[in-house]
Structure 1
Amino acid sequence: MDIFKIFEQLKKPGSDTPPGKISHIIAALGNPGMEYINTRHNAGFNAADRLLKDTGKSFEKLRFKSNTADINIGKKRVLVIKPVTFMNNSGEAVAEAMNYYKIKPENVLIICDEIYLEPGLIRIRRKGSHGGHNGLKSIFELTGEENFPRIKIGIGHRPDGYNLADWVLSKFTDSDKLLMEKAYTETVEATKLIVDGQIEKAMNKYSK
């Protein structure tokens, strides 16, 4: 076969590539590496994994300093990213993906952990401050934007005597894991509503 024809075939998207242009980005925050699996700070990663399982997809490509997946939510084509930059530099990945696809902040949904919310609960916001969350802070600084919708997943208040970094990097207890399963399920359902333009409905139904 002609080498140019082979090249053209390689450039064509696979049959499972969603049609249309990327209209939304879902940025799930956490830390890469085996040592961080099931730590509290990785609640965002866990929710993204649940979303991919629910849509029958998996993270395949390393792009924009992230593990990425190209999925459909309703009629929207969505890029899901899990930055590999570590939490404090999440903005590097989000800014790169936003700039590439020319996505506005209101179409970038951030999913992250929240220490001021009990395990099993989620809180949805249209926008707001970073509230001291280093992942959000990095995103705000490197994109120059703050108007990102977000889903915050409760991981529990820091106990007395616990250093904050030690707390967010600690593992969930068995009882907390059961509560988090509910939070991940609700996060997936809320994500679908938000991408569909129904953030008010998502807030009324799931936000605590």
Structure 2
Amino acid sequence: MYMATVVASTIADIMKARSSVRAYQKGKTIPKETLRGILELAGTAPSAWNLQHWKFIVVQNEERKQRLLPIAYGQKQVADASAVVIVLGDTQANKNAEKAYAGAVEAGYMTQEAKNTLFNNINQAYARGPELGVHEAIRNAAFAAMQFMLAAKSFGLDTCPMGGYDPVALRKELNIPERYTPILMMSLGYAEKPAHETGRFSVDDILVEETF
């Protein structure tokens, strides 16, 4: 387990402090142990069947970030931040089952029969067609992406999630296998200045009790 100094003390503090930052201190390197600590926390996100449908491409090389800049339609935080993170969803996450459940029978968490039944259910679901794999990839990787942003804030770093990029050019630039679909690009680094405040809907605006 990787440890680093955590800045915010409670999850409520982190959630309230997180915002989408677009102005970063240029040239600052993220310590390796901090980055690994963020990824470790992101990886605790929930996922269907515990298949952990996510991978993170972390780009810190300055030349490569410059090549990503036009792919992200010139969003300056791509070049200025310490790193650019591409969150990928695994459309064939059923192939992760053996690794996800390695040792479960030996540890007594489940019987071999229960494991076989679970694996059969997973593979049957994925065999129905590629749509399920894509849907599950996007939904479950989004959980990990949000946890990544909260984890980054807990370590004193800021992020900005970006949906504006050319997915075809991104796949080519980073040699992303067809198995994985890009769901989000994020800047990651140290804020040059705070993000401007944004309004949030009240609980009364977002709550539907029981039914519409």
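Every number here is computed from the coordinates shown, using simple stated rules; none is lab data. Here the structure is a predicted model, which is why all the values come from computation and not from measurement. Cβ atoms are built from the backbone, for glycine too; each structure is taken alone.
Data table
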quantity	calculated
Which entry (1, 2) yields the derived value 3.1 for distance in nm of label points 7 Å out along Cα→Cβ at positions 119 and 175	2
Among 1, 2, structure where distance in nm of label points 7 Å out along Cα→Cβ at positions 47 and 63 as derived comes to 3.3	2
Among 1, 2, which structure scores highest (criterion: relative contact order in percent (Cα under 8 Å, 6 or more apart))	2
Label whose coordinates, when FRET efficiency 1/(1 + (r/R0)^6) of positions 39 and 103 (r between Cβ atoms, R0 = 30 Å, to 0.05) is calculated, return 0.55 (choices 1, 2)	1
Parent structure of the calculated result 69, 36, 34, given that Cα extents along the principal axes in Å is the read-out and 1, 2 the choices	1
Label whose coordinates, when distance in nm of label points 7 Å out along Cα→Cβ at positions 23 and 151 is calculated, return 1.8 (choices 1, 2)	1
Which of 1, 2 yields -0.35, -1.02 [log10 I(q)/I(0) by the Debye sum over Cα atoms at q = 0.09, 0.19 Å⁻¹, for residues 31-142 alone, calculated]	2
